[in-house]
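In what follows, structures are represented as structure tokens.
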Structure I
Amino acid sequence: MRVRNGAPHLVALDIDGTLLVTGQRVPEPTVLAVQLVRGRNHHVVLASGRSLTGILPVARELGITDGWVVASNGAVTARLCATCTDGYQLEDVLTFDVEPVAQMALSRFPDVQMGVEEIGVGYRVNRFFEPHEVNGAQRVVPVEELGELPASRAIVRGPGVLDLLEPLRRHGVTATPAGPDWIDVTPRDLSKATSLENVRSVLGVAAHNTLAVGDGVNDIEMLTWAARSVAMGHAPDEVKAIADETVGDITQHGVIQALKTLI
């Protein structure tokens, strides 16, 4: 489908599995496609489960120094600004009480690995994650300190932890599987879509001029929100099922197929 409406669009792009293979750089053809889309005055918004610390280097690779990003599955929204301290300004930060989440996880799975996000820095952890698994610095703290402060995102990881999905949701937080042994925990009733809708409203982009591209379960709400939704070719069937269309997989730079319609 080629876009015939010349009005500015909001283009929401997942990062890992959509723009790049985790641990690698954004391929040059994808960088060029994003820059061409921005050159047509469309608003490219990176929307990721990554922390803000993990999104900023990708934005720099893409040449994006101004605009908006949605981090931590919607818990953190920031505006990039070349003249701002650290290159960004926090616009919206939502938090939850981590202590009961940590207590529940550790009581059921004493060996669970946990990380609690510290915005712009990294994570408080009970054990180190591999460097490629989380973004930013890691600081090992005693278990009782994991939940001492409210946070935007926590990671619960270990064999069998998906059994905690429903108990966590009943506890009043958003629990999203990010792998067979990994749960991202964020505030109640939150997703990339809720924050993207706020950004859309601020930018004044019409709801019918929204495009989203993603590949993961945490992209489902974002794809449902967008007027035009695109799933990557390697996405799970449940993601493809709710998307308007499917493009090539990450090795085929499928996201470029979607972006070309805006160029």
Structure II
Amino acid sequence: MARSRTRAPARAVRPVALVTGAARGIGRTIALHLLEAGWCVTAFDLPKSRLAQQFRGWARSAATIEGDAADEDAVRDAVRLGIERFGRLDAVVANAGVMVRRPLRRMTLDDWRYVIDTNLTSTFLLAREAQRALRAAKGSIVTVASSRALMSEPNTESYAASKGGLVALTHALAISLGPDVRVNCVSPGWIATNDYNKLKRRDHLQHPAGRVGRPQDVAETVAFLLDREKSGFITGANFTVDGGMTRKMIYIA
């Protein structure tokens, strides 16, 4: 009688994400959160951002590439690197962002273009370059905008315009790329990326949620939106993660 052989179970395919602005702050936390959850991650940030050193402990799961997210060639290289290294691409997290805070009379056209290109145009380039791989994987895009898409402080015109554009670009991409690819947006409010313990009591108490946000709050929201099993019926949406501040009416007596 021939002996039956028991086949080893097939190894689960690990999902792969590309995260821009991954060297620090919210982007770094998102990349690390995904790695800890079992993802493979291509971390993308500007030259001299020391990405390789920051993700050295994740040699098997992380690839790093430095370049400008607003540059077509750099975006093409980043998408290609992830696919060549890990064999697929399931998600893009468009987190790269800058702010130029300057009075309107002093805001130059170069200032304006720098912010718009970094915050908004980069997301268009990523979506265009990654769409084929994302369609094949039935994947997802998460853009990172800001509560400043909905409300403003003085001298932030270029930043507010870029983040408002991201919210609109999100639902446009969701319609164009659906049903294969879901596209959602996260709009953080005040997220303390430095020493949380240096915040004052009044900083926390002004928030209806009772505290200032942490990068992990955004990372967990992003991870939820990338998970097709948990959020497969959500696309084209904007999730404001701000502790309730945009819902708070503020009057000065």
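FYI, it's all coordinate maths here, none of it is from the lab. All values derive from a computational prediction rather than experimental measurement. Cβ atoms are built from the backbone, for glycine too; each structure is taken alone.
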Open item on the list: Matching task: 14.3, 44 is the computed value of Rg and Dmax of the Cα atoms in Å, for residues 156-227 alone. Pick the structure from I, II.
Closed with: I
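Of the structures I, II, report the one carrying the highest value of distance in nm of label points 7 Å out along Cα→Cβ at positions 36 and 204.
I
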Open item on the list: Given 3.7 as the derived value for distance in nm of label points 7 Å out along Cα→Cβ at positions 148 and 212, which of the supplied structures I, II does it correspond to?
Closed with: I
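Identify the structure, out of I, II, from whose coordinates mean count of other Cβ atoms within 10 Å over residues 68-75 was calculated to give 18.1.
Numbers: I: 28.8; II: 18.1.
Attributed to the structure labelled II.
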Open item on the list: As an exercise: helix-only ellipticity at 222 nm (-39500 (n - 2.57) for each DSSP H run of 4 or more, over all residues; to 500), calculated from one structure in I, II, equals -7500. Which structure is it?
Closed with: I
Open item on the list: When FRET efficiency 1/(1 + (r/R0)^6) of positions 116 and 180 (r between Cβ atoms, R0 = 25 Å, to 0.05) is computed for each of I, II, which one produces 0.70?
Closed with: I
